[in-house]
Structure formats: structure tokens, C-alpha cells
Structure P
Amino acid sequence: MIPVELQVIGAGLRAIAEEMGAVLIRSAFSANIKERRDCSTALFDESGRMVTQAEHIPVHLGAMPEAVAAVRAHEPSPGEPWILNDPYAGGTHLPDLTIVTRTALGYAVTRAHHADVGGSEPGSLPSGSRTLVEEGVVIPPTRLDDAALEALIGQTRNPDERRGDLRAQLAAHHLAERRIDELCARRGRARVAAAMDELLAYSERVVRAGILALPNGSYEAVDALETQDGLLELRAAVTIRGDEIEIDFDGTAPQHAGNLNCPLAVTRSACFYVVRCLTAPDLPASGGAFEPVAVRAPEGCLVNARFPAAVAAGNTETSSRIVDVVFAALGVAVPVPAQGQGTMNNVVFGNDRFTYYETIGGGQGGCPDADGPSGVHVAMSNTLNTPIEALELAYPLRVERYELRVGSGGTGRHRGGNGVVRELRALAACRLSLLTQRRALAPRGAEGGADGLPGRNLLNGEELPAFATLDLRAGDLVRIETPGGGGWGSPR
């Protein structure tokens, strides 16, 4: 296939994935999807390999191949939607509902974070969950007909919003089927399928070339997550050998009694993200880019948990720390940024009538050639914030402060970015859940740069722990101060 034709077909496939995302976002009911864009879309070939993805959420996309494999085992018919959220069958955490449909060329996939999927607390992110079923309804690969959709909605809060968001996902799949049929009619099915193979091979070649530019060797790093009972240690050993990378988490803490556990699919997502950043950050991502990367973790450890371990914060907080520790290991060999905020700062307000979920941006670490950006969603998140106007229109909440946390970034030759301050006042009685990190351990500076400030959670001026679930009365004020990024290099 000539390069020009490959580029044209590749651009067409990427455009379908992007248009799927646009349909999902513009059709969704919940602010979490239509405003924050907490969703992802991708196309896979007949063998279940990811051909192209929209530039959405890294933690979603790297785990999608296992979800497609779980659905392929049921041999779905063309156009037949299947749904799942089971973290031990290719899901991430329970609020992320994945739909897979068969197309003329393979599979279309959407994954969206729903503001509630049942469970013990509004928002389905209880801070103290110890088993998966406490976090919400667990959906193995299931054919999504009308009866299954209504049965699922019946187990959630805010059923009209859930129904609307699921129908938005289905609309994205209907769009994908039409666009792929149109592409096949223009170019020929065999040519498009051949282009898929070549796009996968091209991505693999580019990433292998990037790995070859890194120095061979084995490099190790240690980091930790905060719990009320102490620290949970993560250990990563990264081995670069020719054009391949192996990342081994042997020595990492056993799976946690709480919800900081990761299924292996999430761990792979975080590792793929780091390798892509260091080898081919501008490459349109596909499954071929993952081929040179092997990820190993002992079964039953924090980053390869066994069912029925709770995983609500593993998808957000532990995935962020995996990024930190893998970057730190590779930082022995090549220049890498200082640590960013290393948390998604998950905040949930809710009751039986509404559920508001937000992740809050913070400071990114300083880089070898630039200051770190401020107030951004970094690493595994990549979402937007909920605009104040949309938030106050949809929920009984009032935003009383939203500003940069000036001075929270670490000093250095290149400063770390600043975190943010966000204050929300409850206007009705509800429940609050916080799942956060970097409240005790500061984001580290690099090459002599200073650490960033750790974050803080406060209720009516009183400190709250990193993980908390409690009742709020009307008038209570919650203040979140997110961490700043570490500085890079000694200050001049």
C-alpha cells in the first residue's frame, strides 16, 4: 500500500473515532460526560487489536483491549451491543461502563464514567469500600437489549440520567457502524483491512525505534500510596533491552483491604502511557505501540489484584502512582519531568436526587526545558473541569472559590506548576466522598528542584483525611487544595 493511501485511510479511521466521541459528548445527559468529557472511544480490528483511538482518557484506552477480548469470547453478532464494567474482565472501575459492538471491520468501543452505578454511596466511589459489590453493580460481558438496559438502570440512582448517558453511548456506536460502512464503500473492505494491519505495524516500528534510542539496562524506583494504616509501597524495575521494555512490579505491596487496588488492565494502561510519552508522544496511538512493552506483576499484589478486591481508587489514584514510579525508574537513564500532583482529587457530592462527581486539576512537574503547567488534569486523567455555570445550574451546590494555589509548585531552574483551590458549599443535605492522595507525601522535585506542596482537604475549616465519606448539612463548605508539581533542577 502506498504511503499516501495509508495516510488517507488512517485519517479516515481516526476521524470516525473522534466523531464517535463528539456524538457521545454532545448527546450525554450528565455534566460528567458532556462537560468534563470523562469518556473515550476507539476502533478495533477483527482480531481485537486497537487500531485507533480518540485522544481521550489514557487510563480508559490502555485497558480497552481486554474488554474487547472478553466480549469477543461471546461471538457477538454485527451491530449487537454488549456492555461490561467488571474490572476483572477488562474494565477499570465500576462507574466506567464500556459498550462494544461488532462492525464491518472489527469492533467499536465506548467507555464513559457514569455519575452513579449503585452501591453503598452516591457516586459509587465510597472511600471505605472493601469489596467490589460495595462499589456498585458489577456487569460481566452482557448483551445490552432493552430488558438488560432497564434492569441495569433500576439498580442505579438518577435513572433518567443513566438512561440518557447509555443512549448517548449507543448513538456513538450507530454512528461508527455507518461511517465504517461508508469508508468500506469508498475504499474497499479489503484495502481498509490491509491499512489497519499496516497502521498497527507502523506504530510498533515507531515505538521500537524510540526504545532503541534509550540506554539498555535495568532501572528501579520505589514510591508509595497513603492510607490511614500507613504507606503502601510500589516497586518498579524497568529493563530496556534493544527495542523492548519490560516493567516488573515484583516487591509491590499485597492487595489492599480497601479500594486502592488495580486490576492488571489498569496497570498496563499506566505503563503504556509512560512508554508512549518517552518514545513517540505525537504518534497516533494504536495497539501496535503496546507490542514492545511487557508488564509483569505478581498475582494478588496491589497492581494485579484478585477478585473481589475493591478498586474504586485504584483506577484513579494507584494508576497515577504507577506513572510516577515508572517515570522515576526511567529517570535514572534519561531526563524525565519532576513529579506532578500524582492524584485525581476525586470529589463526590450526592443523595438520592443528584450526584456530582469531579476530578480536580493540579500542578504538573517542571521539565528539563520548561516550567510545569498549572491547574491541569495530568497523566492518566486528561479530563476538563465542570464549568461553574453548568455545575450550579445542575446541582444544589455553589462554587465560592476557584483559583490557582499560588506558591504550591516547587522551585527550581524550571518551577513546578501550581495546584488549585476549589471551594464548594452544599445547598442541600447530602453525602460527601473524597478519594485523594499526596496529602502527606509531597510531589518530588528532580535534579535538585524543590518538592511541590502536598494537597489539603477541609470541611468548614477543619482538616479531613485523604479518604473520607461523611454527611453534609446545607451550608457546609468543602475546600480542596490540590498539590503543586515538583521543580526541576537547582534554582539559579
Structure Q
Amino acid sequence: MKKVLIVGSGLGGLTTALRLHRRGYKVEMLEKFHQPGGRLNQLKKDGFTWDMGPTFFSMTYEFKEFFEDAQLKEMPFEFRELDRLYSVNFRGSDKRYVIYKDLDRLAKEFEEVEPNFREKMNRFLDSAARFFHDVEFVVLKRNYDSIWQYLLTLTRVPVKYSPRMIRTVWQEMERHFESREVKEIFSLVAFFLGATPFDTPAIYTILSYTELVHDGYHNVHGGMYKIVEGLTKEMDKAGIPIHYNTEIVDYKNTDSGKLNTLVDQHGKEWNADLFVVNADAALFRHKIFKRKKFNQEKMDKLQWTMAPFTMYIGLDTKLDDVPLHNYFLGTNFKEYSGNVFKNSVKLDQPYYYVNVVSKSDPEAAPEGCESLFILCPVPDLRFKPDWSDRDEVANNILTDLGQRIGIDVEKHIVSKTVLTPVDWEKAFNLYRGSGLGLGHNLSQIGGFRPKNFDEEFGNVFYVGASTVPGTGLPMAVISSKLVVERIDKKYGSLHK
């Protein structure tokens, strides 16, 4: 029986472990953090509970495919589809735009600012739908052995889609809509990828189709961390151990193009026949393998996603008029989006997202209280290495939030945890504190992303956000499928 060592217990690592176990491999996992999940993690404090990272997702069918492939009897968590996806408020306005999956209700939200919204949205979504279904299996869900193979694959994509490769998300919005509000709200999909609509290719407007039509947005009953808890229960049944507080810092004993041993921070050696890295695919090559192609200078020149500035707030009051998912935007969208990435704007009036966790899962807060998760995308540590102003930034956000919702939030805080990009980098080995790994510009998608197989060691593979196909929960599940396909092809299924 071949042994596989998986480094990292994020969603990509967990799903890879169960897929490989089903194929007869002996699987063991290492995790730097004190509990599994990677960025899909959980914080508990003062009687409150928060999901630390993702709070909703799409493409649930990828999870269903995974469960069939791993031959698990039942899905150990429950999806909940959202009809009311999120709300958006612009600073200085009392208007709250609610984004519904129901297009008739959605059209009523914008009837005053965007004439013929329904017809325009239908054209926009129809265009995104055709593109999505023409590329999902041709380009997205496949492995690439070389850049040339990727480029050859792109020739199978109809030529009519070529402009989408050149245009940005914002330019695509301008082709379909007129009002500032509509263009800004529906270009937020770029921020879901850790970038801005001005530097994200228009191909990612397919996310609007997946959120509004194709599968919609979902969360999980009991919180998103139920996904991790459900998968780890399946791993316990399978006898797959996870060793926590274990960080890989070096390697040794290589021969004939194979890796034999990884070394942790205590000097302990971990041996296996195969290795799957669920740590960042670029960072691991840089930090552990010390590859020239991924040296410090080249790493810093890559496009990385924005860093997270997050707050986990417990309030001793209810927020009856605040929905589950909320985006709070300013009035200088172009200026802010264009400059925040490189720390060229002040964070005195930031753009941010608020999830009232206890709206969906009442057990996340004591009775009469609310759990708030607040995320503000900020520059990574290349552009803002000093976070001594963390309290000032946090207070700016809380003051602004209080003004918007008409409640002095700060007076009701009974629990408060603030994580800067420095904290995220330290906890989860995120390069420069980048929240979602490598960005998704044209030179970093498909065959241009770091490969999910190692260039030198034939028995080392990669899974997760910074390899194919990209960032996001469903992408991590697809990534596990692709890396297992590679292992299947090279070693075959070792059915018991």
C-alpha cells in the first residue's frame, strides 16, 4: 500500500485525502494550525462563534460529485440556498439595495436607477451563461501538462469570446449597464476573487451567472465550519490521522527525481511514497524547495490577491434591521478600487463586508446577542507592512458601520478580535498576507498558474487556491479532483 503525506488540511487537502483513501492509499496529514480547515476555519470566544473566512459559496454540485467519487454514504453537512444573496449600501445614502436571486424582485430594486434593468440583466446573464457552459469542461475542469497544451486548449473556445480575455470586469459591466450603482454592485464579483474589477478579466463575470441563475449562493446549516467538521468525521472513520501544530520547514533525502522526506519545525522527519501539498503552491516552492523560478524577487512580481483585515465582534444587542450578508461601499469606487491594492488610499473610509453570523445560525451568539464577522480587503504586506494602526482602522470601520445602521456599535461590543494581514500570514502561511493566494490575471490562470505537479520531484503534487483551477471553495474541490486524476494516471487506483 502506497503512503501519501498531505501537507495542509484546507478544503483541497481534506477532499484529496478522502478521494485517495477510497482508491486504496494510506493517507496521513500535517497541519500547521491547531485545527483543520485552512482559511475555512472557525473562531470561538466569549460564548460567540464565527466562521473565519468564507461565509457563502456556489457550485454545490462539485461537493456532490466529490461525495460520489469518495464513495461517502451521506453528506455530513446541510446546504442552504440563499434567495436574498446580500445587500449593498453606499456611504451617504439611506438606500439599501438587496440582491435577490429572483430576477423579478431584483429588477424592482433597480427600477429607479437603471431603466429596462430586467432586459439588460437577461442579456448580460445569457452572455455569461453561454461562455460558462462553453468553457467549464473544455478549459476549467482539466489538467495541463504544459503552457502549450493550455494554449492549444484555448483554441477550442469559440473566437467570439476572445474580447472577454482582453476586457476587464468593469469594461464588461459598462457594455451592459448605465447606472453607477448597478455597475459597481455587480462588479463586486472581482472582490470575491481578491482583486478589483479594474484588473480582473471579464471572463469572471461568469460568477454573476453562477450566483443568480446556475446554482446560486449557499451557506451551511450551523456555519461554514460544519463542512470541515463533517469531512474530518469521515476521515476519522477512514482512519486518516491529522497531526496539528506541525509545520514543514525543510526536506531531505531525494534520489532519482523523487522526494523521500519532509522535515517539520521540531526536526522530525516525515516519509512517504507520495506527497500532496495543500500549502500555497507558489510559496511552498519558494520557501521549502527554494526554486529559482519562485525566488523572492519573482514572487513579489506576481499578482497576489488582496489581504484580509478581519474583525470578529460579539454584540450584547440584536441588529433587527441588518440582513445576513452586507457590503458597505463608498462614493469613490473607481479611485478606491484602483488604489487600495497598492496602499494609495487612506483606510479612514474603507469599503467592507459584514456578515451577521447569528442571523443564519442563532447558536453563534448568546441569547439577545449578535455575532458579526467584518472583512475589509486591504493591501498585502508588500505595500503595507506596518499594521501598528490596526486599532485606528478597526475603529474607523466600526464607527462607519454604526452611522450606517443607526446603532452605536462600539458601545455594545462584548467581544472583539482583530486580525491583520500579519496575523493571517503567520497563522496560515499566506504569502505577504495575501488572502486568496495568487491573483487571476491572464498570465496567472489555467496553464499559467503554478502546476499541480512538481517540476523536479515526480512524486510531489499540489492542491489548493494557487494552483489550478483557482481560488474559492468549489475551485478547491475541483482542484482535488484534478490532482487525484494526475495521481490515478501515474500510479493507478489501489483499490482494497
Structure R
Amino acid sequence: MDANHVEVRHLTFKDMTELREACKEVYVNSTLAAWNDKILTTLLTKFPEGQICVCVDGKVVGCALSLIIDYQKFGDDHSYDDITADYRFTTHDPKGDVLYGIEVFIHPEYRGLRLARRLYDARKELCENLNLRSIIAGGRMPGYVQYSDKMSAKQYIEKVKAKEFYDPVLSFQLANDFHVRKLLKGYLTDDTESLEYATLIEWANIFYTKSVKLINAERSEVRLGLVQWKMRPMDTIEELFEQMEFYVDAVSDYKSDFILFPELFQAPLMAEFNHLNFTESIRQLAKHSDAIRDKFIEFAITYNINIITGSMPLIDNNKLYNSGYLCRRDGSCERYDKIHPTPSEVRNWAMSGGNDIRVFDTDCGKIGIVICYDVEFPEYSRLLADQGMNILFVPFLTDTQNGYTRVRHCAMARAIENECYVAIAGAVGNLARVNHMDIQYAQSALFTPSDFSFPTTGIKAEATPNSEMTLIVDVNLDLLKQLHNHGAVHTMRDRRHDLYQLKLVKDL
């Protein structure tokens, strides 16, 4: 059947005659055709938004009908009559949590135009817009009657799932991202083709939120500000504060949600300790860290921005750590540590590695923070991804292009394998009067997974190499949800847990 114009829209009372005629063509010589004017009127009166039709050249040739139900009242063991209340539809509950599909059909003469797929897509859109947690339906198995004497209904379902058999209903549902929850017996009376069996199928709404906040809700669009800090001589901590505030002020003017500073950006203050050995000079620099943290907390509140403070030396129980802080705009603050000190940090500064691997909750979702060398250990980031991380922040400090290349390429790999955004920010310039901190090389950037919704290069934005600047970039967290569930590949979901596992050892 050729088509010049196809339209998907809500069903109306005027469409009843054409819909009833299509129904008769679908259910020829069957007792399943129940859609008369009285039933359709009741359904349209109770839930007009849930009734969708597809028109070809102005003629109604198919439909997708549904109800909203409170699923816990029914559970997984129910029949079609239970859901529809024998076509009275008194089970429809506008405050329910599930969109229940009670009918989908296409006029036989118009099959082959992929019209059912359009109806399924429209129903998914309806489910998302109504903020319902899923679409559930009882799916017929019209092909089962051919194999019922050879295998059980459960075996038949497995054969269809494995694509060894084709079932005109179940195969289509599986191809449209539905999964089988269980097998139902006695679901639809008089369904002789299915022998009254049905598959309880479900499509999960990945955008569902249990409670919708009117204010202070997590945002899908998040703006990041990455500081490519220039190392310059500074004689006092006040000069450092002035430069810190300059960047916070500049980035907050763009309504950014986060600002990321590089690793050890306060190194210019170490110049006054240059006469000391490496180990002692870094410990002297650590004496400024509490004041720097407190100033960042002040800026986070004043400028209404979440600040990731890069890193700074920190002494805790006489051990030296490379640490930073997440300073939220509500005034709260949490510490993170570099887990893997570099060989030179251990050799020159006697630096210790931290022991805490966790994500941080923010008003823009869950984030992870790893410092420079940490990003070169894929297990660390994967553990954060398993905890729900959406954005990984990587403050770094590299002196050579070799070191930067390691950080950059590993950060890009972490974005792909963990299906998340990765933001890196480093320092540029030189410090002629600071031992062991002579030169820096950096190109700050925002990396993405590599799939259709993202840049083909995996690079959302990047700064000019070795230039003092900020990088302002937006990320969309909803794209990550789509990737997790509907991406070309599913690197998080397809792991072979039956062969290997990654776990966090907590007792250190």
C-alpha cells in the first residue's frame, strides 16, 4: 500500500467509524474484536490523552490504546479483564505509575509501512511526558499455536528471543526495546492462537523521577567552566586569592554550574620555601591549604557555583596527601584525595595515596573527581561509574607533552568505557623560582562517549594549548541516559559478570 501522508495523533470521537472498520479487518473471524462505539466512548471519556491513532492519507488505519494504572494493585499476576475491568476501565488511575497498553493494531492493507513502530514511539513519548515509570502490557503470542505440541510456552519465548523463531507480536515488541517480565497463563480469554498465554512485557522510562520537584530539581543541562590556569610569580596568598576570584567571577558570569581548577595551582606560593629541600618545601606550602579551602567555600556561596578546587598539599596525621575539595554553592564541602601519587611525588615529596573511592552528590547529579595520574587507572573510574557517576572531573598538572598525552588519552578512554563526560583542566606557564615546578604543558578539554548523540571525535570542546584561558561548555545528562539504554553499544551493561568482576576492597 502506497502512502502520501502519514500522521500520528490523538484519537477523537469522530474517528470511531474508521477505527471500528479497521478493527474488523484485523480480527476477522475472531471474538477478540471488542472495540464498539460504547467501549471506545468510555475509554475516550476517561483517558483521551492515552488513545493514539495513525492516519494514512487522512484515513484512520491503526491505534494504540492505553490506561494509567497503579501497578501495585495488580502485580505481575493479572488478566486482561483485570486491567480493563471488563472494558469499563474503572481501573484507570490518573495518579498511577504505569502506562498499560491495552491494544495496538494496524489495518492489514497498511502493514509494511512501519506504522506500528510510530505508534510505539508515540506511546513512549506519552509515558515520558506523563512521568510514568514504564509501559507494561500483556503481549499475545500468535505464533505459539504452531509449536505448542513440541515445546512449552516458556521454551517458545526463549526461541523467539534467540531469533530462532519469529512471532509477529513478540518479535516486534522485543525489537522495540521491550523485555519480558514473565509468562502469563489465562491472560486473554478466547485467544486460541496464543492458547491464552501472554508475555508480560515492559519498557522502562529512563527519564522517570519518583517525585517531581518544582524547584531545586536536578538539571539535565549542566554548564562547566574549566580553568586553564597560568603559573605566575606570586609573593602573597592574597595575590593567589585575587586570581582565584577572577576566574570564579568570570565563569559564574556565564551561569556555570561547576568550575574546575587544576592540580597544585597554588604552587607559585612555594617560591618562598625554595631554600628548603623538596619534602620540606611542599609541607610548608600545605600550611596555606586550609585558608585556600575556606576562601573557595566563600566564593562558592557568593558566586552561586560549585567549585572543584583542583588539588593542594594537605597534612593529615603527619601524612602528606595531594587533596582537593568539592565546595558546593550551598556552603557544604567535601574532601577528595589523589589515590595514586606519581613516582616523582613519592620520591621527592614522600606523598601518600588516599583511601576513599566514592562519588559526590551535587545539585546537578553524581560526579566523580580523580587527580591527574588517577585517570590512568581504569579500575578507579569504573568503580565511580558503578556508583552512578555522570561527569568525571580531572584536575591535572603535567610538565611535558608526553605526560599530558597520557592524561588526555586515558581521559578519553574513561569517557567511552564508562559512558560519561570527562572534564580535564591543567596549568600552563612556568615558575622559574620554584624547584621541581619549572614548566607546565596543558590543553584543557571536555570529552564525551563516542556515539551518535555525541561528537564523532569524542571531543566536545578543548582549549588552546599552553594559553591562559577558560573553557565554558554545556553537557546534557539526558544524552547519557539514552546512551546507557539505547546506544550503539553498551559498555557498562554488556560486561561479562559471569567471567570477571570488579569490587571495592573497603578494609584497608
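No value in this document is a laboratory result; all are computed from the given coordinates. Only a predicted model underlies this, so the values are computations on that prediction, with no experimental measurement involved. Cβ atoms are built from the backbone, for glycine too; each structure is taken alone.
By the measure relative contact order in percent (Cα under 8 Å, 6 or more apart), tell me the structure among P, Q, R with the highest figure.
Q
One of P, Q, R was used to compute distance in nm of label points 7 Å out along Cα→Cβ at positions 35 and 347, and the result was 7.5. Which label is that?
On the way: P: 1.2; Q: 2.5; R: 7.5.
Working through the options, I get structure R.
Assuming 2.5 is distance in nm of label points 7 Å out along Cα→Cβ at positions 75 and 419 as calculated from a single structure, say which of P, Q, R it is. Write out the running numbers ahead of the final one.
Details: P: 5.4; Q: 2.5; R: 3.2.
Attributed to the structure labelled Q.
Which structure, out of P, Q, R, was distance in nm of label points 7 Å out along Cα→Cβ at positions 219 and 403 derived from, given a value of 3.4? Display every interim value, and only then the final one.
Working: P: 4.0; Q: 2.7; R: 3.4.
Clearly, the read-out refers to R.
Once distance in nm of label points 7 Å out along Cα→Cβ at positions 67 and 435 is calculated for all of P, Q, R, which comes out largest? Working shown, then result.
Numbers: P: 1.5; Q: 2.9; R: 8.0.
Between P, Q, R, the highest calculated value is found for R.
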